[in-house]
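Right after this note come the structures.
What follows draws every value from the coordinates through simple rules; no lab data is involved. The structure displayed is predicted, hence computed values, not measured ones. Cβ atoms are built from the backbone, for glycine too; each structure is taken alone.
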Structure 1
Amino acid sequence: MSRPSLDATPQLARRLGLFDATMIVMGGIIGSGIFINPYVVAQQVHTPFLILGAWVLGGLLALIAAFIWAELAVWRPDVGGQYAYLREAFHPAVAFLYGWVLLLVIQTGGMAAVAVTFSRYFVEMAHLQIGDSVLAAIVLAILTIVNCLGVRAGSTVQSTLMVLKIVAIAGLVICGLFIVSPSTVSPAHPGVLDRPVSLDLLTAIGGAMVPVLFAYGGWQTATFVAGEIKEPAKNLSRGLIFGVIGVVLLYLAANVVYIRVLGTDGLALAKAPASEVMRRAFGEFGARLIATGIAISTVGFLSQSMLTAPRVYFAMAQDGLFFKQVATVHPRTRAPIVAIALQGVLAIVIAFWGRYEQILNYVVSMDFIFFGLTACCIFVFRKRAKLPVRSTRTPGHPFTTLLFIVACWVVVINTIIRYPSNTIIGMGILAAGVPAYFFWSRRIRN
């Protein structure tokens, strides 16, 4: 498919380096999950070995994904990242459907939910007299404006918030290791396993992996800004690997602290384990301190989402598969301002709509369907290439790649079984993208 010529119009500028790419990767993964999700894992499995094992396994899968996406970044260092991989490996229709659900379900719905979650938490903490949805809309609007000022401005805000996230988690770990005394409560399951090896154990481990995989998700969004990274084949691929390794180390350190301070049984009961650890260290002041860190982490995730996802809609418009105005680049800031504004407005609408919990249930199935498809792109690119790619090869391919693909679709099947009605809604939105694709592709031919 030929793309419309945009030679006479302003183009995206390559202004981001390795540090920016690494911070974007980490910012796309670390939200509020590491501060809250560990208690869900501890409710499924009940020994330190199984709890930490779930986080290690999730980290290994995330690292495999980092290598897969890093190799894809070398093969196709194009703007739009995952969208471009699907377009070049399979068909523009597959890429369009990904962009379609990214805009209508995955990214926008997720941003709205996170924004309202932040607002509820912040309003309660600061005792503000303002509605949750109103504050969420204000935060989303501010981040939209910042990112319209250019990728450099958006990346600077994102990198600053990411550094503050690292400081918050590092402070939590230091306090948990050196200030707070370890738990003296005897665990109910002192052994390595909490039950005999059986189907029940495997099911429990599978249940524990769900919140773990959610917490590790988000590495792929860094590829959306490939068109604005200097030497993307080198810097983006390295940023993916460095960023995921950094997140794995932070997550494991935080969970070691949770188990040391709260014990496995206490962790299962602590719906805000980070707050409980800091409360034991410094009382209510410590709880408020980590609450501030959680708020910063949440806003950082929103900033990263606002920076990255609009580049997919921009790429769709460049391909002629979306409104041509969405491919508009501001001549001074060199930012895709219409795509960014579209993302911000839709997120604000959903934040006021308020059905974000339901949206999140089918975000997962849509996201992991395309994770699995994107990993398949490596097989296509390697088969087509006359010469092997010279750097950043996925270790253990094809076995590790196949393992990741199977893991993705196991998550999809599990989500369909657990949330059938909401998954049907997600599938319906995906199916609605098929006639939308034919509408846009027909416009190109005409």
Structure 2
Amino acid sequence: MIRVLWEEITSLGLGRLDGGNPGDSITGISADSREVGPGELFVALNTGVRYVEEARAQGAATLVPDDQEAALAALATLVRSKSDARVVAVVGSAGKTTTKDILGVLCAPQAPTIWAEKSLNNEIGLPLTVCRLESDTAILVTEMGMRGLGQIAELCAIARPELAVVPHIGPEHLELLGSVERVAQANAEAIAALPAGGTAVVPVHCPALEPQLRRDDLTLRRFGPADVDLADGHGSFRLGGEVVELELPFTQRHHALNALAALHAYAALGLPLDRAAEGAAGIRLSPWRGQEAMLPGGGLVINDAYNANPDSMRAALEHLAERAGGRRRLAILGEMAELGEASEHYHREIGGLAARLGIEVIGVGEPARAYDPTVWGSGAEEALDAARSTLRPGDVVLVKASRAVGLEGIAAEITNFARAWSLS
């Protein structure tokens, strides 16, 4: 981390500070007591107060904040003020983490780059990401999530992005926001926060977002499915008059669109498109975002259980049908959460799509009854029992739900019991 003086931290008045002296430098800030040592600051969040003495024993200074979110924001703002890094904010309803990860690995061979770990995208994760800035960091790729209006604006006030990327806008958090238009408004706070001369990378067709794109002092870069060809993991991407070829570790077209959005951001940062492939070998999808595992008997299980909303569910089902070809198609689908009064409508829509695509559905949880599933269970254990009795060699299976449903472990269980097929 960029060096920060102890006096600069004490002047912020954040809470109980121990272990530092005037003139000391702090070169790391972490909320994990296992990762700190001399010259670093452990910030005790939530139950982290139990580990203050452990951090002190390892030589770290400690902070027990009066207000943990305000303290992290203040520390990150201090670190950011010392950096000339170009900051990217990745926002949107779906594809944020994948786009952020792809952009980070594409940039890294060309410039010192830091990008957010996993899905650290809220009022805790964003400041911790900013606090990783080094003196030589040229590019910082952040991910920003929201649950309502005003939240992304607050994150942008800390990170101060000059480039915003919106991979997708669709129905999410409708219990709080009420409409897709307000979802677009909340995410567009990242665009509103850009300085004059900044760049926004946005979908070519997104009516809900259009009213938020009226600034004439920004550059708009638009991307869409017509500019992507994907076959067997080989992607061909068109950006204006240039074509970029990348070998990718996935076959999902919606992830390829995320890669195209990342390439637009990469180009907007002034990095050479003819060298983008140098970082492509490092692309890895985060856990439970379309991970595939082969099953004995020629089958396949797709673990896309990190989260779900109507648009991501639709993309996953279409990908399942494409991957399955002539093989039997089975989807273990849980609830799409936080859809408010429209919840049943969206679940019925997805059930209808599954039927049209010839996909048999195992529904999990009460809202999943609206999928009109072939089999229904109240929770993950019942879904797994249903899979054991339903699955046959050669089947292609999708597992997808909102994170709260807890289906992420089912794909591994399916892989384990499917091994018995090859032994019988």
Exercise. Can you say which of 1, 2 returns 2.2 when distance in nm of label points 7 Å out along Cα→Cβ at positions 27 and 51 is computed?
Worked result: 2
Seminar exercise, completed: If distance in nm of label points 7 Å out along Cα→Cβ at positions 251 and 267 is calculated for 1, 2, the one returning 1.3 is structure 1
For this session: For semi-axes √(5λ) of the Cα gyration tensor in Å, the calculated result is 38, 26, 21, so let me know which of 1, 2 that is.
Result: 2
Problem set entry | Label whose coordinates, when Cα Rg over 2.2 N^0.38 Å, for residues 283-322 alone is calculated, return 1.23 (choices 1, 2) | 2
Problem set entry | Test item: helix-only ellipticity at 222 nm (-39500 (n - 2.57) for each DSSP H run of 4 or more, over all residues; to 500) calculated as -9500, pick one of 1, 2 | 2
For this session: State the single structure among 1, 2 that was used to calculate relative contact order in percent (Cα under 8 Å, 6 or more apart), giving 35.
Result: 1
